[in-house]
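A short reminder: the numbers here are calculations on the coordinates, not readings from a lab. None of these values were measured; they are calculated from a predicted model. Cβ atoms are built from the backbone, for glycine too; each structure is taken alone.
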Structure P
Amino acid sequence: MVTITINGQPYPAEEEATVLQVAQAHDVEIPTLCYHPALPPYASCRLCVVEATRRGRTRIVASCAYPVAEGLSVETETPRLHRIRRTLLELYLAQAPGAQRVRELAAQYGVTESRFPTRNPEEKCILCGLCERVCADLIGRSGISFAYRGVKRKVTPPFEEPLENCLGCGACVFVCPTGAVVERLVGAEAVEIEPWGARVPLAACRVCGEPVGPAAALEEIAAKLSLDRDRLLICARCRRQQHGSELARSSRGRESRLG
């Protein structure tokens, strides 16, 4: 354990922790868009910058990727940091003016419009990379990746064709901080993940016929857990009913033996 100071207040911290992790553990607010605890820090959004002082030297660092150390002193709200964040939020307003989360953060720092040109007023993607990294690092599919450079940079499936190897797991939807990635049910037949044109058929419950989940995801789970696929093709309601029936049969069997 080490002790660091954040805004004048000492806090204990694990040696392998980052400044952002310690701040969040003690309810010290540091804005961030690209950080997710399930993924290694990427430090792409830069909103989490803080002033870190160690051995008499002060630097601007990304708190999500900066490790703690004994005697480290951190300031999270200074005029210098506010200027940096305001400029960044102006850039994000130009990049993703359709993102509600970006507009809310910008308003917190007094930014209502951007001096930079806006390309698409409906755009929500800030190119944080969370969707691409969760697909590759956690799900193991690598179905999407960054393409092009500069203002043309985007996240896309290979050759910008509709995504074919999608599991329909929705991990990219859950980690997206701005709502740029969405999933839609197509009746009881499929789930679509946009903006990549992924369409994954839904598996039906073998008892009642209601959708259970994306067929590709269930097949992968069955393979990794060495399960009979039919064990997964049953919805929660039917599974509860089935379990209740098994308990009732077991109870009657015990009563008959005792009788």
Structure Q
Amino acid sequence: METTLKYARLLSAFFRYSLTREMMFKTNFILWIIVDFLWFGAQIVFIQVLFYQTPEVAGWDKNQMIMLFGTNHLIQQLFSCLFMTNCIQIPELIRTGKLDFQLVLPVNTQFLVSTRNFDPGALVNSSIGLAFVVYAAINLRIHPSLLQYAMYVVLVVSGIFLHYALLMLIVTLSFWIIRAQGLVYGYYNLFQIARIPSQAFKGVIWYLFTFALPMLVVANFPARVMAFPFSVSDLGMLWALGLTAFFVWMASRFWSFALKHYTSASS
């Protein structure tokens, strides 16, 4: 319990510091929120144009697709708020030797490098995705049960940690690759895959993005809980959660393995 409270206090301090830092540049903070709102609005316009020509795509109608886009945006922004800002800085910490300062602190190094900074703007932007989820649910005349709400929240959290685990596996390669930023920013492209219905993929591509790089699990499962009531069985939900747990464990083990082979860049 004492250890848990210690880490909770650290998270609280990190968030307060990040919020204070962002409030020092209020104009930049507001502009990023506006830009993200316009970008997501463009995606909704794309859906409107797409469904002007066809009633459904891979078995998803317009409002169900909005549900998927909104869920993906919600997960992506929460992930960006909690982890992404930190993960993309890890290659630079390793290259410059600044990771050495993190290693000597009396706290788990992976926790520290993963949560030092928060992005409050992304937290605000996540509300945009949630608003479109509610909009789609109203148009679909969905009356979710308490179980559906619970499954949706659990799977959204699972999607956030699945994003985190996959990106951590990539950035950990920085211990052996001098310039890994290309791999990190290449991960942005995978965000686009998560918003596509899994039924649109077939064969090897489906297996690749469901098991090896399970981007189709991130937003599809929680969106289906709402858009297709009872389409996600208890077994399917357990499989999604088990897959997330496996990749989080793999990311942790790979990070520990990399630290054991780390030689300081500053000495």
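Between structures P, Q, where is relative contact order in percent (Cα under 8 Å, 6 or more apart) highest?
Q
For log10 I(q)/I(0) by the Debye sum over Cα atoms at q = 0.09, 0.10, 0.14, 0.17 Å⁻¹, the calculated result is -0.58, -0.68, -1.02, -1.23, so let me know which of P, Q that is.
Label of the originating structure: P.
Looking at mean count of other Cβ atoms within 10 Å over residues 95-102, point out which structure of P, Q has the largest value.
Answer by largest value of mean count of other Cβ atoms within 10 Å over residues 95-102: P.
When FRET efficiency 1/(1 + (r/R0)^6) of positions 7 and 175 (r between Cβ atoms, R0 = 30 Å, to 0.05) is computed for each of P, Q, which one produces 0.55?
The value was obtained from structure P.
Just checking, which of P, Q has the largest value of FRET efficiency 1/(1 + (r/R0)^6) of positions 63 and 223 (r between Cβ atoms, R0 = 41 Å, to 0.05)?
Checked P, Q; max of FRET efficiency 1/(1 + (r/R0)^6) of positions 63 and 223 (r between Cβ atoms, R0 = 41 Å, to 0.05) sits with Q.
Computing helix-only ellipticity at 222 nm (-39500 (n - 2.57) for each DSSP H run of 4 or more, over all residues; to 500) gives -9000 for which of P, Q?
P
By the measure distance in nm of label points 7 Å out along Cα→Cβ at positions 55 and 159, tell me the structure among P, Q with the highest figure.
P
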